[in-house]
Each structure stands twice: as C-alpha cells, then as structure tokens.
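Enquirer: Below, each structure is written out as structure tokens.
Nothing in this text is a laboratory measurement; each read-out follows from the coordinates by a stated rule. Note that the structure is predicted; figures quoted are calculated from it, not measured. Cβ atoms are built from the backbone, for glycine too; each structure is taken alone.
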Structure P
Amino acid sequence: MSSDEISPARLFAALGDATRLGLIGRLSDGGERSIVQLGDGLPISRQAVTKHLDVLLGAGLVRRTKNGREVLFALQPKVFAEARNWLDQVESQWGDTLGRFKDFVENQP
C-alpha cells in the first residue's frame with residue numbers, strides 16, 4: 001500500500017456511521033455542498049457535521065475546497081472505486097476458498 005492510499009479499515013470505519021452515510025448520500029450526485037447545506041434538516045449541530053466530515057476527510061472519502069469564505073465538500077469517486085476493488089478481491093478470495101472447501105467435502109469417501 002503506498003503512502004497516499006487509505007487503509008480499508010479506516011475507510012470502512014468511516015462508513016460505519018449512519019450520519020456519515022447520510023452525508024455521503026447528500027454528496028452522491030457529484031455536487032459540492034457547504035456544511036450548512038449538508039447539515040440542513042439533520043438533528044445535529046454544525047459542529048457535529050464538521051466532526052463527521054473530518055472523519056470522512058481523514059478516510060479520503062471527501063475533499064474540501066474553499067470558495068471565498070465558504071468551505072465546500074465533495075465526494076472522492078476514486079476512493080470509492082478503490083474500496084470496490086478491495087471488496088472484489090476479498091470476494092474472489094472467499095469464492096476460491098469456498099470452492100476448494102466444497103470440492104474437498106464432495107470428494108470425501
């Protein structure tokens with residue numbers, strides 16, 4: 001894993017929270033949103049939204065840009081593709097292992 005890759009554990013830990021998944025959902029159209037826009041209608045404070053966004057930033061799932069005085073957040077699609085690739089590798093390994101186990105069980109006398 002190179003130094004700029006995010007560990008799968010950190011990535012999936014960041015996704016393991018309903019509020020953060022909701023923020024990801026709000027950004028899933030590819031647009032940029034401010035903290036105020038992302039927090040609109042949520043039962044948490046702006047400070048709490050900021051803390052959740054910091055976790056997503058740390059996992060590499062979102063990026064932050066500044067537009068004048070406003071800070072905007074957007075998804076990092078490449079990181080989601082990397083996560084999908086990692087899940088595909090795990091799925092392949094398990095499929096191979098289960099296939100070998102099935103062959104072993106079926107070929108026992």
Structure Q
Amino acid sequence: MTYPTEDNHRGVETSREAAEMIGPLSSRLRAVVHGILYRHPMGLTVEEVCKIADMPRYSLQPRHTELLKLGMIRDTGERRHNESGARAIVWRATVLDRMEGEV
C-alpha cells in the first residue's frame with residue numbers, strides 16, 4: 001500500500017514538511033482504515049471508522065482519500081448522518097467487491 005508522499009501536500013513548505021513527517025505512519029494508518037472497512041462489508045463512514053479505531057478524525061480522514069486514489073476503497077453511494085447531523089459517505093473496501101464477484 002505505497003502512496004507517493006508528494007501527493008500528501010499542497011506544495012507549501014509547512015504542508016510538505018508535515019507530509020514527510022507523517023509518511024512512515026500514514027502507511028500503517030491506511031492499513032488500519034482498510035482493515036476496519038474489510039471487516040465491515042456493509043461499509044462505514046469516516047466517523048464510524050474513527051470510533052472503531054479509537055483514533056482522531058484528522059489522522060484517518062486523509063487516509064480515506066489516499067485509499068480512494070489507490071482504488072482500495074469506494075463510495076457505496078449510501079449516506080448516513082454523522083453525530084453533527086451532516087450526511088456522510090459510506091465507504092467500502094473494493095477487495096470485498098472482487099471477492100463477491102468470485103463467488
């Protein structure tokens with residue numbers, strides 16, 4: 001699950017430094033997000049993933065974007081309300097789609 005560090009910043013010096021600092025940890029965090037989504041085939045919102053992982057949204061929200069760009073998760077088209085009342089995307093691990101296609 002490698003993800004290019006240069007895609008993790010906006011080109012601003014502080015943003016670039018933050019991306020380089022989080023680089024080694026972001027691989028592990030992507031694995032956490034993907035593992036949780038894999039274990040929940042009906043899909044989860046970012047907020048639900050954060051609760052299960054017991055981690056802050058600012059750590060895991062960007063990992064969803066990275067996994068989406070890698071083709072490892074997808075938007076199910078379903079929406080659920082989060083705690084703030086806003087509608088949120090329900091995400092699903094794409095490997096589950098492929099596994100179901102093999103059955």
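Enquirer: Can you rank P, Q by FRET efficiency 1/(1 + (r/R0)^6) of positions 31 and 95 (r between Cβ atoms, R0 = 35 Å, to 0.05) and just name the one with the largest value?
Expert: Values: P: 0.45; Q: 1.00.
Max of FRET efficiency 1/(1 + (r/R0)^6) of positions 31 and 95 (r between Cβ atoms, R0 = 35 Å, to 0.05): Q.
Enquirer: Volume of the Cα convex hull per residue in Å³ was computed and gave 132; which structure, P, Q, did it come from?
Expert: Details: P: 132; Q: 108.
Answer by label: P.
Enquirer: Which structure, out of P, Q, was distance in nm of label points 7 Å out along Cα→Cβ at positions 23 and 47 calculated from, if the result is 3.5?
Expert: Q
Enquirer: Any idea which of P, Q comes out highest on mean count of other Cβ atoms within 10 Å over residues 39-46?
Expert: Biggest value here belongs to Q.
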